[in-house]
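The structures considered in this document are given below.
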Structure P
Amino acid sequence: MERRIGPSHLRDRLRLEQAHEARVGQRRGLHHVENWRLVRLLINSGLRVTGLHGRGRRNALNVQVTRHAVPLKHLPASFHGFTLLHLSDLHLASGAAGIEAMVEAVRPLDYDLCVLTGDYRFRTYGPSDATLAELERLRAALKTPAYAVLGNHDSIRMVPAMEAMGYRLLLNEHVPIRRGDDAVHLAGIDDAYFYDLADFRRAAGAIPPDATSILLSHTPETYRDAAAADFDLMLCGHTHGGQICLPGGVPVLTHAPSPRRFARGSWRYDQLIGYTSRGTGNSLVDIRFNCPPEVTLHQLERTAA
C-alpha cells in the first residue's frame, strides 16, 4: 500500500488514527466514548418515555430506493443509461437487522457499477472484524464491481481485507471505467472531514481534461475543490441527511461544514452536479425521523452539448 498511495499519506493516516485511539483511551476528545453513551442513553430514554422509540427504529430499517437522473453534456454515447448504485454510511455491526434491510433493498436492483462513500464502522475506533464480516456479506449480494472510499469512522487498516473481498478502495486515486473504446473516469479521495487527507491533485491530475469524471467523497464539504478540479458529478454522504429531521425533512444537525442545501439529495455548485446520500445506517442511535435511509441509483444521461 505504501508504494501505491505514497509513504507520507500512509504514515499520516496511521498517525492520526493512533492519536484518535489514544484520546479515546484517555477519556478525552470529541469522540469520547462515555459522552456518546450518555447522549445515546438520553435520546433513547426520551423516545421511550414519549412512545416514539419503536417508530424511530422502524423508520431506520425502512430502506428506500431513490432514483436520480444525471444529465451530462459530454458523456460518451455508450454510457447513456449507465447506472451507479450508491451506498453510504453503512455503520455496520450495530445490529443484524440493519445489514438484513440493506441487503434486501439491494438484491433486486439492476445497475452497472456499485460505489460506496465511506463510514463502514459504527464507531470511530476499535476492532473492525465485525464490520468486515458484514461487508463481506454485502459484497456477496452486489452484482458488479464495487469502488469505495474511506470515511471518518474507518481505518486504513481495513483496506487490505476489503480489497481481498472485491471492493476497490480509491485513496486519492482514479480509475477509468471502460465501455468499448469509451471511458468515464472515477476518482476517490481520502476523508476530508476528520483526517483532512483529501488530495485532489493526486486523485484527478491524470484525468484527461475533456473526459467525463465522477468523484467519490465521504463528505460534501469538498464541493469547492471538486468543482475547481472540473469533476462533472460528485457523490458523497456523511450527513445521514440529518437522520433526525423536522417535518419536511429539515435536518436538525448535519455535521458537515457545507451549506445545508448540500445535506441531502441532489444539488449543484457551478458546473458540478452533486448528490448527498441519506445513508443506509445510523450513528449514535438506531433511529430516524422524517429522513428514511436510502440506496440510490444514479442513471447517467447524455444530453445535447
Structure Q
Amino acid sequence: MAQQTVRLQERKIGFTAYLRKYWFLYVLAVPGIAFLAVFSYGPMYGLLLAFKDLNMGAGILKSPWAGLDHFKTIFSYPEITRAIMNTLAINALNLLFGFTFVIFLALMLNELRFKKVKSVAQTFVYLPYFLSWIVFSGIIQTFLAPDYGLVNSILAALGKGQIVFLSEAGLYRWILVVANIIKTSGYSTIIYLAAIAGVSPELYESAKVDGANRFHMIRHITLPRIVPTIAVLLILQLAGMFSANFDMVYTTYSPMVFETGDVISTYIYRVGIGKAQYEVGTAMGLVFNGLSFLVIIAANKLIRKMDVMGIF
C-alpha cells in the first residue's frame, strides 16, 4: 500500500510539472475544443429524432419514443437505392480520377524549378479552394450555360450543336467529378508538397551522383516517402463514400438529372426537410454516417496491414 501511495504521488507530481511546462499549449487548444463542443457535439442530441415521433409542441426530448420504426422504413423508399448507387458511383470516380490526379499534380508542381512560374501555377491551383461551393457552382453554371456559356460558344465556333450540359444525365456525374477536382486539388496539393518538403535533399543528391534522372527520383525517392500522407488522405476520402457534396449537387442538379445525380445528401434533404419527415431524415443520416465510420475502420486496418501508419 505504501509503495502504491508513493507511485500515485509521483504521478501527480509528474503530471503537475507537465501541466506547468506545457500549460500554454492547452490554453491555445481551448477555443478549438469549445468550438467542437458547441457546434459539433452539442447538436448531437438531435440524433434522438431518429428514435422518436416528433411532437413540435413537446420538443425532441419530450416527444414519444418510436424505437427502430423509422430505421425500418428507410429502405422502403423507392428512390433510396438510386441515391445510394449514384453516391457510390460519383465517389468512386472522384477516387479513381481526382485522388490520383492530385498526387500527379503535386509531383509536377514540385518539379518546377523557376520560382516565379511555380508561384503562379500554385496560385491558380489554390485559388478555387478559397471560393465557396455556392460561388463555384455559379461559375460552373455560367461556363456551361447553353446560350452564353464559354463551352457552348467554343462548340458553336467549331460548328457543333448546343449542349445543355446540366440537363444531360449522362454528363452530369462527369461535371461533378471535374468540378470537384478543380475545386479541391489546391488543398490536397499543399499537404503533399509539405510532405515532399520533408524529404532529405541528400537523397536526391546521392541519386543524382548515381546517374538517376528526375523520373527515377520521383519513383524511388519521392513517392515512397509520401506514402504515409497518401494513406491518410485515402482513408479520409474513403470515409466520404456514403456522402456527397450537398452544396455542389443541390445548386446544379434538376429533376432531369436525378437518374445519375441524385445523391444521399440531397435525397435526405428532400425527405427530411422537403417532406417534413424529420425523424426519417435523421435516421437516414445516422445510418449512412455509421456506414462511413465502418469504412474508415476497414480502410485503416487494411492500410496498417500494408505496414503503413493509419490515422489511429
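Values in this text are rule-based calculations from the coordinates and carry no lab data. Here the structure is a predicted model, which is why all the values come from computation and not from measurement. Cβ atoms are built from the backbone, for glycine too; each structure is taken alone.
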Could you tell me which structure in P, Q was used to calculate helix-only ellipticity at 222 nm (-39500 (n - 2.57) for each DSSP H run of 4 or more, over all residues; to 500) as -19500?
Q
Among P, Q, which structure scores highest (criterion: FRET efficiency 1/(1 + (r/R0)^6) of positions 67 and 235 (r between Cβ atoms, R0 = 25 Å, to 0.05)):
P
Output 1.8 (distance in nm of label points 7 Å out along Cα→Cβ at positions 19 and 155, calculated) maps, among P, Q, to structure P
If Rg and Dmax of the Cα atoms in Å comes out at 18.7, 61 when worked out from the coordinates, which of P, Q was used?
P
